[in-house]
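Taken together, the values in this text are just the output of simple stated rules run on the coordinates, not laboratory data. All figures in this text were calculated on a predicted structure; none of them were measured in a lab. Cβ atoms are built from the backbone, for glycine too; each structure is taken alone.
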Structure I
C-alpha cells in the first residue's frame with residue numbers, strides 16, 4: 001500500500017518531470033497525477049491519512065515515527081537474532097548474502113526513521129514558533145499586572161527592586177509557587193528580610209528590547225542561604241539580591257518563587273549523587289567512570305558483554321568493523337540519556353567507553369541532545385514509573 005511519503009513523477013507546465021510525494025499531489029487537488037491516484041486501490045486510505053494530517057499534523061507525524069521505529073526495531077532484531085535463529089533451525093550457518101541483506105534492510109529502516117523524525121521536528125518547530133508568539137503576547141500583558149493586588153505581602157529585593165513574596169505567605173503549604181510582576185508596588189521596602197527554605201527555586205523571566213525572546217534565569221537556595229544559579233550558566237551569588245541584580249537590562253519581567261517539595265529517598269540519593277559528581281574533585285573523571293559510579297550507587301544491571309549473544313542488542317565500535325558484543329537491558333531500573341533526535345536511550349559504561357544506541361563511543365556529547373550530559377534515572381515503584389535527572 002502506497003503511503004503519503006511515496007514518490008511519483010509529475011510533469012510540470014514545461015513538461016519536465018518532477019519527483020513529488022503523494023501528499024504533495026493530493027494537496028494540489030487536480031491534475032493528471034491526481035486523477036491517476038484516484039484510480040489506485042490505496043486512494044481511500046491515502047485520503048484518510050491526508051485528512052488526519054490536516055486535522056492533527058503533529059499527531060500524524062508522531063504516529064509515522066512510531067511506525068518507522070517499529071520497523072527499525074524489527075530490522076534490528078532480525079539482524080541480531082532472527083536471521084541466526086532461522087539458520088540454526090535449518091541446521092546451517094547464515095550466509096554472507098543473508099547478512100548483507102539484513103544490514104541493508106536495517107540501513108533503509110534507519111534512513112526512513114531519520115526522515116520521519118525530521119518531519120516531526122519540522123512540525124514541532126512550527127508549533128513552537130506559534131506558541132512562542134502567543135506566549136510573548138501573554139507574557140507582556142501579564143508582566144504589567146500589579147501583584148500588590150494579590151493580597152500577598154511583597155518586599156523590594158536588590159538594587160533593581162524586584163518584588164518578591166515574604167515567606168511564609170498565606171496558604172504557602174498548598175500554593176507552593178507565587179509569581180509576581182518584577183516591578184510591582186509593595187508595602188515593605190527593605191524593612192523585612194526575604195529568605196526562603198533550602199531548595200526553594202527562583203526563576204526570573206524577562207524580555208529585553210534587543211530581541212523577541214522570553215529569557216529565564218533559574219537558581220536554588222542552598223544551605224548557606226546563597227542563590228545558586230543553574231541556568232543559563234552555573235553561578236553562585238552570596239544572597240538573593242545579588243542574583244536579582246545580575247541582569248539589569250530588562251524590559252518586562254516576572255519572578256516566580258517555588259517552595260521545595262519533599263523528596264523521596266531515591267530522589268534524595270540522586271540529588272546527592274549529582275552534587276558529588278559535579279564537585280571539583282570529580283572534574284577529572286571520564287564520562288564512562290561517572291556512569292559506572294551511578295550504576296554502582298543504584299544497583300543498575302544493564303550491561304555490555306563481549307560475547308555475541310542472541311539475547312540483547314548488538315554492539316559495534318563507533319569506528320565501524322564487526323560486531324563486538326551484546327547489550328543486555330534491564331529496564332526495571334535504568335539510566336538513559338536524551339538522543340539528538342530520537343528520545344531517551346539507555347547508556348552504560350564499558351571499560352573506558354560508553355554504550356549508546358548499539359555503539360561504544362568515546363565522546364557521548366557528540367551524540368546526545370544539545371551536547372548536554374543529563375541522564376534520566378528511572379525505576380518502578382508501587383506508585384508506577386518514577387524518574388529523576390542527574391547532570392554531570
Structure II
C-alpha cells in the first residue's frame with residue numbers, strides 16, 4: 001500500500017507544483033491498480049493521477065483510465081459550478097454589508113496555486129463574523145439553500161445539563177441546495193476551540209482579509225499568514241489524514257519570501273503551534289525532502305524526537321484513509337496518544353482524554369434518562385458503540401451489493 005501512496009503523493013506534487021523530478025519512478029515496480037484508484041478517489045486526487053498516467057506512467061488499464069477521465073471531468077465541472085454559485089453568495093452577503101471570508105480548499109487553491117479549481121475539494125467553507133451571523137439564514141434561504149439540521153443560528157454550546165454528556169460546541173451551519181451537488185458550511189469563528197490573543201479574533205482577521213480577483217469574481221480570503229496558521233491548526237487536529245493538506249503546506253513552505261515566513265512563525269509562537277509545525281515537517285520529510293524555511297526548522301529540531309508516536313499515528317491515518325472504521329481501542333488511543341499531546345493545559349488534556357467516555361447526543365435521544373440515572377449510560381456506552389458500528393458495516397455491505 002505504501003508504494004501506491006508514495007506514487008499518488010508524487011502525482012499531486014507534479015500537478016500542483018510542477019516538480020517533474022519526483023516522477024522518476026522504477027517502471028519495474030508493480031502497482032496495485034485497485035489500491036491506486038482507491039487512494040486517488042478518497043484523497044480527491046483523481047486529476048493528478050489521470051494527468052500523470054497520461055503524461056508519464058501509462059500503468060492503468062484502458063477501462064480504469066476511461067472511468068477516471070469521466071470522474072475528473074465531473075469533478076472539475078462541479079468545482080466550476082461552485083465558483084458561479086459562490087459568486088452569487090458573495091454578492092448577496094456584500095449587498096448586506098457582510099464579509100463572507102472564504103477558507104480552506106477554495107481559498108488554498110487561489111492563494112497557493114493561483115487558480116480556484118486546480119485543488120480538488122467538494123464543499124465551500126465561509127466564515128461570517130458573529131455580529132453578522134443573524135443574517136446568514138435569511139441570505140442563504142433567499143438563494144434557495146436549506147440548513148441541513150434545521151438550525152437558524154449557532155448557540156455557544158448545546159445545553160446539556162448532565163456532567164456525563166459531551167459538551168457539543170457548534171461551529172457552523174450546513175447549507176444544501178437541491179440544484180447543486182455540494183454543500184456550504186458557514187462558520188461563526190475563524191479559530192475555534194483555541195485560546196488566542198485578540199489580534200487573532202474573527203473580527204480582526206476579517207478586517208485584514210485580502211480580496212483576490214479571478215475571472216471577474218472577487219474572493220474575500222484571509223491574508224496568507226492567518227490562513228497558514230488555520231491550515232496548520234486544522235491539519236494537526238485531524239492528524240493530517242488528507243494528501244491535500246500536506247501538499248498545501250509544502251506549497252506554503254516553498255514560497256520564497258523570508259518576511260512572510262517570519263510573520264507566520266510569529267503567529268505560530270503566539271498561538272503555541274510549535275509542536276504542530278514540527279509534526280507536519282516530520283511527515284513531509286518522509287515523502288519529500290526539500291529546504292524548509294529557517295524559522296520552522298527550530299521547532300522541528302526541538303520537538304521531532306518527542307513526536308515520533310504522533311507521526312506514526314498521522315501516517316497510518318493518511319495512508320489508510322477511510323479504509324476501515326476505527327476500533328474502540330484505536331479511538332481511545334488517538335485521544336490519549338495524539339490529541340492530548342497538543343493540548344497546553346492539564347484541564348484541556350483531561351477533557352480530551354475523557355471525551356470518548358462521555359454520552360453522545362444520539363445515545364441520549366435513543367434512551368432518555370433523568371439526570372440522576374445518567375450514569376447508567378456509561379455502562380451501556382460500549383453496546384451503543386458496537387451497535388453503531390454493526391449498522392454502519394451493514395449499510396456499507398448493502399451499498400456494495
Value -11000, calculated as helix-only ellipticity at 222 nm (-39500 (n - 2.57) for each DSSP H run of 4 or more, over all residues; to 500), assigned to which of I, II = I
Answer label among I, II for the case where mean count of other Cβ atoms within 10 Å over residues 62-69, calculated from the coordinates, equals 17.1 = I
Distance in nm of label points 7 Å out along Cα→Cβ at positions 150 and 222 was computed and gave 3.3; which structure, I, II, did it come from?
-> II
Kindly point out which one of I, II the value 228 was derived from, the read-out being volume of the Cα convex hull per residue in Å³.
-> I
Output 4.4 (distance in nm of label points 7 Å out along Cα→Cβ at positions 30 and 366, calculated) maps, among I, II, to structure II
Using relative contact order in percent (Cα under 8 Å, 6 or more apart), single out the structure from I, II with the greatest value.
-> II
